[in-house]
Structure P
Amino acid sequence: MSEVLGTRHLLGIDDLSAADMELIFRTADGFKEVLSRPIKKVPSLRDITIANLFFENSTRTRISFELAEKRLSADVVNFSSSTSSTKKGETLVDTVNNILSMKVDMVVMRHPDPGACIFLSRHVQARIVNAGDGTHEHPTQALLDAYSIREKLGRVKGVKVAIVGDILHSRVALSNVICLRKLGAEVMLCGPTTLMPRHARELGVLVSHDLNEALRWCDVANMLRIQLERQAGDGLAYFPSLREYSQLFGLDRKRLEAVGKQPVIMHPGPINRGVEITSEVADGGNSIILEQVENGVAVRMAVLFLLAGGMDRTAKG
């Protein structure tokens with residue numbers, strides 16, 4: 001393979017240069033063509049074994065990765081913490097080393113603790129892909145979001161993107177900010193004061209607590225899910241009620257008509273319909289939410305393919 005990423009793992013967007021991201025996008029373009037064929041499979045990773053380790057519940061991301069792996073003809077091992085020995089006190093390193101003893105080459109991991117993937121990368125030889133670590137990062141989501149913007153608008157550089165909602169608890173928000181700014185986009189974070197990180201402006205973004213202002217400014221509105229489960233874990237009340245949140249920060253057709261602008265609408269999912277966004281807008285003509293899901297498979301295929309390209313396969317059986 002002539003082109004590989006300039007990193008051994010994908011632990012966060014900071015691992016990637018703008019050139020790396022453009023390489024991922026070009027590679028994903030090719031895989032999107034593959035996914036449109038009657039036979040949606042290529043033999044690119046047929047000698048690679050990938051373990052999906054999900055220590056936190058996920059449906060969309062796990063299925064997207066698994067589909068990407070199978071489309072590349074990799075051997076796939078799925079692991080869920082709910083049925084694992086971690087429930088019996090086994091450590092993360094013990095669990096992974098046991099799996100690696102089965103000659104696993106790559107690990108895709110989601111974990112509730114920030115930095116878990118970084119810790120893992122220092123203890124095992126396999127390539128690690130972060131599928132979400134706590135409230136820290138979700139790099140492949142940011143990549144597929146940027147790819148979807150590129151596909152819709154023809155570019156990312158110079159595009160104004162508003163990320164709206166529960167910024168404080170969102171790993172998607174941080175990864176998107178880093179990714180979009182590296183690619184030359186302008187970013188605004190919008191949400192209640194209680195759901196905005198104290199040092200948000202230090203990320204080099206604009207900050208607003210007025211959704212109408214954000215909509216008038218942006219070309220793309222990425223509406224984040226309210227992370228009720230993480231808020232409950234904090235034991236704090238971040239806003240009086242979902243009804244009040246929806247009135248102030250929910251996106252519906254009436255609000256879009258009032259601001260007189262029709263930005264591209266995105267959402268990383270799953271959607272709390274009627275809270276952060278109404279069905280009418282989520283399913284409307286300006287929405288690329290379904291395209292994000294489709295692009296997720298192609299982008300994850302590209303990431304796995306390019307990371308595998310840097311592996312020494314001569315040591316394999």
Structure Q
Amino acid sequence: MQKLSTRHLLGIKDLTPDDIELIMATAKEFKEVINRPIKKVPSLRDVTIANVFFENSTRTRLSFELAEKRLSADTLNFSASGSSVKKGETLLDTVNNILAMKVDMIVMRHASPGAPHFLSRHITANIVNAGDGTHEHPTQALLDSFSMREKLGGDLAGKKIAIIGDILHSRVALSNIFALKKQGAEVTLCGPATLIPRYVTDLGVKVSHDVNKTLAWCDVANVLRIQLERQQIKYFPSLREYSLYFGITKKMLDDLNKEIVVMHPGPINRGVELSSDAADSHHSIILDQVENGVAVRMAVLYLLAGQN
């Protein structure tokens with residue numbers, strides 16, 4: 001069995017191009033499994049996985065839970081809102097108490113950038129980063145790449161990918177940039193100047209502030225949510241104005257003289273970054289991303305468990 005070059009999945013930055021190819025190939029096999037009448041395999045039957053979520057989540061948490069069940073792993077679900085964290089318990093103490101129950105792997109989401117990296121230096125269990133603050137969200141980027149490959153019918157070398165929206169506060173954007181560049185894609189970021197990080201071009205991407213020109217250029221538009229909960233100050237006058245200048249409608253997509261693919265990591269602010277008719281149009285593969293998320297997370301958990 002081929003192995004990943006790392007014991008943890010802390011971020012796409014730590015993966016090699018060969019790691020990404022291995023995850024893509026393994027996810028393809030698992031996608032066939034989850035589309036069979038019997039969707040379960042005994043691959044992780046003796047493995048215990050704790051889902052430790054310090055931030056709210058719907059898609060990511062359910063996707064990981066389902067992936068674990070499909071692999072026959074034993075699962076433990078932890079939510080910070082009803083835990084001893086509220087009494088002042090530290091992150092390390094919380095996780096060590098969970099590990100004392102003989103847990104093999106931790107899937108963690110945390111509001112603080114670097115939290116999974118900190119833990120990886122102090123515990124022996126494998127760690128999967130399910131999102132750390134505004135830093136990275138590696139499994140989302142991997143499922144995005146898998147979905148693009150599936151739709152475009154091949155690898156992403158030379159493909160033109162636009163990431164549109166709130167780049168500044170998005171962990172999905174950074175992980176996608178790393179993943180796409182490692183696969184040879186061209187990447188353009190598009191959004192208001194206030195929502196594009198300084199020096200981001202150092203990562204080998206282009207920047208645009210014209211959504212129509214960006215749509216005309218790209219093969220895939222990965223549209224991101226405006227993350228109002230992470231914004232401490234106003235970065236644009238109003239949601240209505242943002243929608244007017246950077247929102248994408250079905251008419252805009254239909255007026256292009258080519259077909260492009262529209263993606264969104266969810267949850268969608270309908271009528272802000274995407275109109276409902278654009279989100280539900282034939283251009284959109286948003287629900288395919290959700291389905292592919294289970295297969296990709298199965299692949300990641302399976303490959304990391306193989307390191308042991």
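With distance in nm of label points 7 Å out along Cα→Cβ at positions 69 and 93 computed per structure, which member of P, Q shows the largest figure?
Q
Supply the structure label, taken from P, Q, corresponding to distance in nm of label points 7 Å out along Cα→Cβ at positions 61 and 197 with the calculated value 1.6.
P
Throughout, read-outs are computed from the coordinates displayed, never taken from laboratory work. All values derive from a computational prediction rather than experimental measurement. Cβ atoms are built from the backbone, for glycine too; each structure is taken alone.
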